[in-house]
Structure I
């Protein structure tokens with residue numbers, strides 16, 4: 001480390017750059033504490049968090065109810081492994097049933113693990129229930145998808161950077177255009193076991209399919225005995241203004257994959273929500289996780305879900321989302337190409353590079369994330385108020401000027 005150290009921020013940035021793998025390109029803000037929608041760096045500066053850790057902090061940073069749950073459960077028992085039972089797991093199952101109306105659940109840790117679990121369940125269902133010939137099962141996915149970063153998941157990514165240097169890749173996937181029902185219909189074969197799709201492509205830049213797309217997808221999947229699997233890891237749990245984004249199309253997917261805000265940012269927890277027919281294909285020893293379904297994570301997740309319901313975060317996301325989109329569309333700037341989004345999942349596509357604008361916003365006290373070169377993603381905690389949105393809009397105007 002040869003750079004002259006001028007601040008605590010410089011110290012931590014240089015230490016991380018020296019010792020950590022360079023698989024991220026973060027803004028040079030070093031966060032030390034957080035509360036609600038605000039975070040504070042090691043030099044005492046205050047910022048509005050408009051990323052929410054990729055929608056994992058829907059409930060706001062350091063929610064007092066989650067802190068209390070974490071402390072209480074940590075003093076009782078944190079980990080048992082699934083070799084034994086614990087009293088928190090069935091209570092979380094019951095809560096998941098209440099919000100989703102599904103009848104069987106499997107707990108994992110990261111979103112990618114949950115997607116891998118859904119892939120395994122779909123394939124095994126294909127072989128055991130649909131009678132697809134062994135090792136012939138196919139899963140259809142969409143261009144510009146983002147479902148995680150494991151070797152199998154990047155195998156069906158259409159982003160070449162996600163695949164560069166990581167082959168050989170897992171076979172058994174077909175990629176079709178997002179939002180194209182005819183492409184789905186034409187790609188199905190007798191060996192197709194599932195269609196995996198994000199209701200809104202968040203990581204790709206907040207891309208939404210045509211109205212009614214998921215309804216038509218559901219119909220096509222039912223007609224062809226293909227599992228309809230939605231990845232709601234980023235879009236679910238209130239982010240788009242409803243508990244799940246697929247509710248807008250009034251569909252009932254065969255499997256729902258969730259994570260991120262499931263634990264309010266306190267613990268890595270994810271889940272697959274489905275039916276007894278589908279998840280019932282798993283037998284003891286088929287799949288598992290040492291930490292999946294641990295009592296600490298389950299207790300925190302139940303409280304996180306209670307907060308979403310009891311504090312009306314879906315409703316606030318819907319109302320504040322409409323407000324912020326309308327205010328963004330009033331900004332008169334040739335640098336803005338398009339504003340799109342639903343609830344508090346919002347993309348600002350620019351005619352210029354987005355990273356310098358995000359850096360300027362950081363200087364102005366607002367943190368957000370650029371994606372795919374020209375898009376700014378705005379995903380503040382769902383507790384944000386109209387007054388706070390007005391403050392953010394002012395900073396965006398200044399940064400664009």
Structure II
């Protein structure tokens with residue numbers, strides 16, 4: 001894949017002149033248009049294109065919304081309502097941007113779990129995977145900064161709770177907390193900082209996406225059977241075969257997105273966030289947006305201390321570790337077989353991990369009491385055991401099923417699960 005060379009030849013003197021100085025057309029044709037792609041990619045591989053489209057939508061709608069938003073504590077809530085009611089097309093723009101954040105995370109979680117199941121993190125794609133995890137972190141940061149901007153009750157108190165996490169870090173915690181908030185409490189300086197960071201982060205994400213695609217084009221795509229490309233018979237050009245497939249999948253993905261925007265734009269919002277922020281009134285239950293709930297459940301479940309580490313710091317360690325551990329998956333799973341399709345012991349543990357993640361999402365929205373706390377602890381235990389115990393042990397003891405000799409063979413005679 002890395003040695004792929006195209007056959008682009010400029011057809012005019014002007015084209016040749018431009019190609020010698022800025023070969024943008026050559027690059028587009030060779031690296032995007034004619035790029036050899038494994039012929040057996042299924043629809044799980046279309047979420048990269050869906051995420052790219054969603055990122056473009058978020059950036060464009062965000063820029064327009066920023067033209068009308070006022071990042072000042074006494075005016076922020078009213079400016080959002082002004083956008084929704086008085087700006088031409090503002091209601092739709094705000095709904096697209098707010099709902100788009102949720103749909104973005106739907107796509108990113110599917111993309112993540114696809115990579116975990118099909119072993120897309122294995123050599124030689126470790127850096128590709130790590131850039132993907134970095135994109136997840138940056139997206140979570142952008143979403144958190146954006147959630148604070150409406151300056152409703154849940155925005156204000158979510159910012160208070162989440163920024164308090166930094167206070168648990170020894171030595172540097174309090175200075176970091178004050179730097180992030182711009183003072184000793186969440187207030188107008190905090191809102192200004194979060195607005196600036198929310199506006200900047202998507203452009204950083206776009207830059208990392210370029211690196212992510214570059215890192216993909218060096219070794220080439222992984223595929224459902226996890227077998228390396230053996231010859232040109234195993235591939236087809238990216239266009240028209242996969243451009244059309246990606247386009248179709250994107251359109252299908254946009255159907256529920258459009259339904260939410262036009263018929264239920266407030267369905268995913270918390271009712272308390274339609275009340276102006278009030279530092280003197282604490283909501284009965286403080287919960288983040290749904291896409292943060294699994295990690296919020298992990299944070300809340302740690303209510304015990306270990307040796308000299310108190311429960312607050314331990315919760316922060318588990319909270320941060322639940323994401324940072326993803327960076328090390330290529331070295332925790334040492335199985336030589338990439339695809340979970342050919343790993344009979346891996347499959348049940350993987351699907352249990354998916355169900356466990358969904359359970360943590362549910363538990364993150366429930367009160368931190370009774371059976372919910374117990375289930376959260378069980379969920380956290382399995383989350384970390386999957387990466388630190390199950391994957392390393394499976395790598396040593398699992399006996400995979402025979403792999404097809406080539407991608408072409410797997411297409412002509414599909415393997416039975």
Structure III
């Protein structure tokens with residue numbers, strides 16, 4: 001998409017480096033001269049926001065790891081020591097904990113933007129799959145990190161989730177024993193989770209590199225879903241146009257992040273996690289972090305343990321199949337009136353599942369969760385294929401340039 005390099009080194013050092021390692025031309029073509037569609041809106045800034053949040057999580061995580069003790073009798077006390085005795089330890093801990101929430105919030109907005117504008121359609125299927133893989137690794141990393149404070153909710157969340165693997169026929173008990181490092185959640189479990197939680201962010205970095213690489217090969221989608229036809233007329237260089245827009249989006253996002261970290265740092269946490277883990281006392285209601293709640297609701301909605309685990313994993317993996325489930329020739333929901341309504345219905349269902357995941361798995365809550373879970377799979381397996389064949393779409397602009405011109409004319413008319 002970016003074509004042959006146009007970078008011309010000026011200094012003697014740059015020329016020397018370029019002949020041996022063309023990293024400067026790579027940076028120039030990827031983040032300066034990369035052709036970006038003119039009509040991108042602020043929803044496209046969440047890719048840059050995710051990059052910033054990933055760096056923030058890795059940096060704060062490394063510093064916290066220097067003071068954390070992965071041992072069951074000391075883990076809880078070491079977290080309290082970080083909060084009370086380490087210089088700026090409270091800020092690091094709150095930034096890391098709330099950073100995870102903001103990371104997932106940005107990831108979900110990024111993913112729903114892709115679903116709305118059809119960013120998963122040909123030729124971007126692999127780009128989409130890399131994104132789903134990143135989501136799965138993020139979920140694993142977030143869960144492992146939630147266990148490390150060794151509070152009541154940490155301990156019992158680890159107990160519940162690891163025991164799910166025992167439902168797998170034949171190999172389930174062996175997998176559970178390996179995850180636990182024994183037959184119950186104990187010191188070996190904490191050590192395994194700490195090691196994996198430290199490792200997985202660097203695997204995320206590797207997949208982010210693949211994700212960005214594939215993006216630069218096929219090019220960015222845009223709100224019209226129309227491919228770039230004239231690079232000169234329909235695109236602008238990534239810098240300064242996209243970088244300035246990204247900077248504004250990142251700035252607003254970081255203000256929210258700072259407010260959450262410094263003013264209401266425990267708003268998204270659970271009070272039981274400030275009680276040290278006790279295997280003899282089960283909390284009245286085990287609740288994971290908010291970003292796991294929709295999947296947790298699906299897990300509990302199925303009465304059979306094995307089927308619940310299957311539904312849980314399918315609810316994530318089915319997202320990777322969207323490029324083939326959606327049969328529409330039109331990418332963007334901006335020109336798909338019927339799909340647009342179902343998209344917002346699906347968004348409401350996901351929010352509803354998140355709410356129900358925080359409620360007791362009984363009575364009307366359980367019934368509602370089963371209803372919404374059924375719609376969740378119905379949306380992917382039935383609605384998407386059907387809509388692609390039956391929906392009457394609105395006229396799509398011939399080009400990005402035509403779309404930009406039409407919006408400019410409309411704006412001038414309003415003025």
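What follows is calculated from the coordinates using simple rules that are stated; it is not laboratory data. Worth saying up front: this structure is predicted, and the values here are computed from it rather than measured. Cβ atoms are built from the backbone, for glycine too; each structure is taken alone.
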Point to revise | Structure with the greatest value (metric FRET efficiency 1/(1 + (r/R0)^6) of positions 97 and 297 (r between Cβ atoms, R0 = 25 Å, to 0.05), set I, II, III) | key: I
Check your understanding: Ranked by distance in nm of label points 7 Å out along Cα→Cβ at positions 73 and 233, which of I, II, III sits at the highest value?
Key -> III
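Which structure, out of I, II, III, was FRET efficiency 1/(1 + (r/R0)^6) of positions 129 and 345 (r between Cβ atoms, R0 = 25 Å, to 0.05) calculated from, if the result is 0.70?
On the way: I: 0.15; II: 0.70; III: 0.50.
Label of the originating structure: II.
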